[in-house]
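Next come the structures, one after another.
Each reported figure results from applying straightforward, stated rules to the coordinates on display, with no laboratory input. Small disclaimer: the values here were computed from a predicted structure and weren't measured. Cβ atoms are built from the backbone, for glycine too; each structure is taken alone.
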Structure 1
Amino acid sequence: MARILEDNKLTSPNYVDWKRNLTLVLTAAKVHWVLTTEVPELPGPEAPQDVRDRATKWHEDDQMAKCYILWSMSNVSQQQHVGMASSMDIMHNLREMFGQQNRSSRQIAIKGLISTKMVEGTLVRDHMLKMMGYVNELEVLGAMLDGESQVDMVLASLPLSFNDFVMNYHKNKLSMTLTELLNHLQSTEDLQKKE
């Protein structure tokens, strides 16, 4: 984990990549949750033990997250953020500083997701991995697409050779994750090759 942050220190132009790598590291370290959970007030001694334990855990994990965040920055950025109260405050400030870059990257990823069409005769796996890459990038950039919309966008990007699959999907009101869809599309592609 340390190597990921060491090799991808935050500089102005790499904010999006840095944030993606940081998210991976914080998730692996099991401290990412502090970035999505409000700061708990320190409970008094009369509070139930589980409330005190949760608040203590949050503050300990927040300190760990701050260390990872600061460690992955240049010295100048570290100096700007070292005195901030929480990891959430640091990330909010960085979002303010680099938000426009984030927005531009999100627009590019949305455009890529919408405009990508699978070329007849190419492998469906390659196409699906490209589409899943756009979806993952959008999630990292803060644009959330529900699973059904993700699948609909992929289905709309398929060539005519998959029309029967798409019609069957809608007719039977199927519901799949992108990974399940990838597996079904590969099976359909294999059957088409045999025919």
Structure 2
Amino acid sequence: MEDDFLVKVLNLYKNQKWKEIIELNKVENAVAARKLLWVWPSESNLQMMQNTIREFNLDGAISIGCGCGLFEWLLEQYSGLPIIGYEVNQEWWSSRYSNPQFIKLNFPDQPPTPEILIPSYALLFCYFNDGKAFREYISCYKGNVVFIIGPGHGAGRHTDPQPFSPNFGSNDWILYKSQEVRDTRDFIAVYIREKIDSIIS
């Protein structure tokens, strides 16, 4: 029952029980879960993202196309880091038809400008599906770390960018690390600018 699942998630959210929300993905209603989250992370996934953000001395992450923001809220709760969510179509997200929002949604002007993409934050694209818009954001971003979350090759699902074959529109970016989301054949891929050895060392 999709409504029952949503009520359960909302009750846990109101009580700040993020660990219990993560555990819900092991059971219950996969269809209802997908309406809230395309990927349901494990604590290990959140730890990897937190460690990467801290490794590069970043302040947090900006999620582009964050949807209702449940993934972002889980990452924020786990890490204690600020996660900023950007969306388009404010009218839809303000309507009674949209999912409830778990973080504050921001609706920047389109196309994006460098001012909204804080260089001291990582960029996050989770199940994003607009390659042209992705490259517009990348071209405006002056920071050094990008997370791309989506299906691995042969998973039978599609995103643009894909985790292991994104088109950045330049050769500035290299794959730094990746991790599977549980055993779902979805992956979190971390890309960094090629010439930032001094930041890592």
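For the read-out Cα extents along the principal axes in Å, a value of 49, 35, 34 was computed from one structure; give its label from 1, 2.
Working: 1: 69, 42, 27; 2: 49, 35, 34.
Structure of origin is 2.
Work out FRET efficiency 1/(1 + (r/R0)^6) of positions 76 and 172 (r between Cβ atoms, R0 = 25 Å, to 0.05) for each of structures 1, 2, then name the structure with the largest result. Working shown, then result.
Values: 1: 0.00; 2: 0.35.
Top value of FRET efficiency 1/(1 + (r/R0)^6) of positions 76 and 172 (r between Cβ atoms, R0 = 25 Å, to 0.05), among 1, 2, belongs to structure 2.
For which of the structures 1, 2 does the calculation of distance in nm of label points 7 Å out along Cα→Cβ at positions 68 and 84 return 1.5? Considering all the candidates, the number was obtained from 1. Of structures 1, 2, which gives -22000 when helix-only ellipticity at 222 nm (-39500 (n - 2.57) for each DSSP H run of 4 or more, over all residues; to 500) is computed from the coordinates? Value -22000 for helix-only ellipticity at 222 nm (-39500 (n - 2.57) for each DSSP H run of 4 or more, over all residues; to 500) corresponds to 1 out of 1, 2. Computing mean count of other Cβ atoms within 10 Å over residues 108-115 across structures 1, 2 gives 14.9 for structure 1. Between structures 1, 2, the greatest calculated value of Cα Rg over 2.2 N^0.38 Å, for residues 44-155 alone is seen in 1.
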